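Quick note: the coordinates plus some simple rules give every number you see, no bench work behind them. Just so it is clear, the model here is predicted, and its values are computed rather than measured. Cβ atoms are built from the backbone, for glycine too; each structure is taken alone.
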Structure I
Amino acid sequence: MGYLNLKPEQSNIFFKLMEERYRQHSTIITTNLVYDEWPNFLGNRPMVEALLSRLRHFCHTVHIDGPSLRLPQS
């Protein structure tokens with residue numbers, strides 16, 4: 001997530017999906033953005049705060065830091 005900005009209706013659909021899955025199903029989300037940057041691509045700060053509150057309630061955040069696996073080969 002986070003490679004393309006979402007339209008407001010897409011953000012709303014994503015929020016509804018995550019709301020329905022909250023406490024019901026496991027969800028894996030991968031992104032190159034830290035949580036503070038989510039309002040930039042989802043667009044609605046109050047909705048993003050509610051979404052992150054739900055997502056982070058029972059989440060395990062794994063930060064992976066290292067060299068790119070897509071470096072040009074010489």
Structure II
Amino acid sequence: MLKPLVKQIKGRGGEITRVYGDGGYDSRENFNYLAENDVEPVIKIRSNSSTKSRGSPSRAKRVREPKRVRS
């Protein structure tokens with residue numbers, strides 16, 4: 001559901017610099033899409049997430065951030 005929302009806002013001439021989302025948006029696909037569009041993801045990461053996050057450097061970076069900063 002993230003892609004259509006971002007496309008809709010951009011299609012109307014809106015500018016997006018940051019996207020906030022709960023754990024339901026925590027996926028490689030969403031992180032990769034936001035990275036491709038130069039949008040900062042502020043998405044809650046699952047507590048048991050692997051720091052490897054293969055296939056998504058953007059998500060891996062976010063997983064490695066200290067938990068106190070993410071909350």
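Among candidates I, II, the computation of distance in nm of label points 7 Å out along Cα→Cβ at positions 43 and 59 that gave 0.7 used structure II.
Across the set I, II, relative contact order in percent (Cα under 8 Å, 6 or more apart) reaches its highest value in structure I. Taking Kirkwood radius over Cα pairs in Å as the criterion, the largest value within structures I, II is that of I.
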